[in-house]
Structure 1
Amino acid sequence: MLVAPSILSADFGNLARDVKNICDSGCDLVHVDVMDGHFVPNLTIGPVVVSAVAKAATKGLDIHLMVENNTFFVELFAPLKPEYISFHIEEEKHPHRLIQKIRSLGIKPAIVLNPHTTPESIEFLLKDLDMVLLMSVNPGFGGQSFIESVIEKASRLNEMRNRLNPNCLIEVDGGVNDKNIHDLKEAGVDVVVAGSYVFKHENIETAIKSLQV
């Protein structure tokens, strides 16, 4: 299991320190939540702050866009050369075009599904994706409880993935901890995003290792 700590739960007064800490502690990716206050009722960070994160990180950035006007934000963050950029299928009218655009910029494209969105909604896009991110909380804020139905959803997506694009990763974001990590692994999940569990743990390295099952 790959672990991508979400910097949404970091100490923004010491952001470079916290990013360096999770990288030194063995994380696999650095998850960056970009929210515009429109698609979700929260406002987070722009490219100036993410540029500072990129300089402090020794692992690839996993940028999760929770925004309206996805293309604008892709162009805004592409110069930082993240490893992944993911966008919400619920917001995008031309997802295939945007997938192609992200890939043309040398970045791995990913699609995000909100808790109510079915895996089948992206069946005809799956062959073009490097990752699918399943939200296991409602997007917008950290620290929420895990939505149990995502386990079954991940299993369905895993079956579809194995049939159509075995190289596509499955990522889960929200409420992940050492209590549900084995169920997620069994369901076929490859990457987990963990914010509160990692940054509020008394030992960040221990927290990350407990998820790398």
Structure 2
Amino acid sequence: MPTQSMEAPGTRRRLARIATEVLAPWVWVLGLPLIVAWQVTGHHVGETVLWGLIVGVTGSLIPMAVIVRGARKGKWDSHHVTDRAGRLVPFAVCIGSLAAGFAILIAGGAPHEMIALAAAELVCLVAALAITFGLEFKISMHAMVAAGAAVMLIRVYGPWFALLFLGVAWVCWSRVELGDHTKAEVTAGFGGGVVLGGGVYLLLDAILA
């Protein structure tokens, strides 16, 4: 029978793997727009689905389909693309696809909160691309996206959503526990998510209102 000391590392790793998958960037980017749209459209189902999926599909599903397909072909190490050098194409796909969604939101007269959300996500992606290749620093997208999403949801739904930062802390811990990021990379991602993701959303929400 395994001893407690042997079981603990396995349990920690399983918990880390769960956080990394369940709170992955693509999950946040798919769910966040729908949750925000539900509130800002006055709980209108049709508009929630329309505006939420425009951002979710272009910002999450399309890029993820490309990334998973590339990973299966061996173009990068996994669907999380943990190798810094392999992140250029995934970043380019994410930015290009979401930019198209952003243009659709503007042309379609989407609620200003949805436009602000898509813009904030684009700013995070461009900043992460610049940091990853300009500074050769593998900033954590898990931490950045989760932290930015938490700030946005607090703005839209109220202070009780600050409890989401427990999940943010969990996923940040998981990236270090799995050895996919250093503490510095996760800390930078968290800070970038709060300042760029959350900050840009709050600023544009106020300007466009």
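Where a number appears in this text, it was derived from the coordinates with a stated rule and is not lab data. This one's a predicted model, so the numbers in the text were calculated from it and none came from an experiment. Cβ atoms are built from the backbone, for glycine too; each structure is taken alone.
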| field | Structure (1, 2) behind the derived value 11 of percent of Cα pairs over 31 Å apart | value | 1
| remark: When 1, 2 are compared on percent of Cα pairs over 18 Å apart, for residues 106-169 alone, the highest value belongs to 2
| message | Once distance in nm of label points 7 Å out along Cα→Cβ at positions 34 and 58 is calculated for all of 1, 2, which comes out largest? | response | 1
| Taking P(r) over Cα pairs in 5 Å bins from 0, in percent, for residues 18-113 alone from the coordinates of each of 1, 2, which one would give 2, 14, 21, 21, 17, 11, 8, 4, 1? | 2
| Among 1, 2, structure where distance in nm of label points 7 Å out along Cα→Cβ at positions 26 and 154 as derived comes to 2.9 | 2
| said: Matching task: -9500 is the computed value of helix-only ellipticity at 222 nm (-39500 (n - 2.57) for each DSSP H run of 4 or more, over all residues; to 500). Pick the structure from 1, 2. | reply: 1
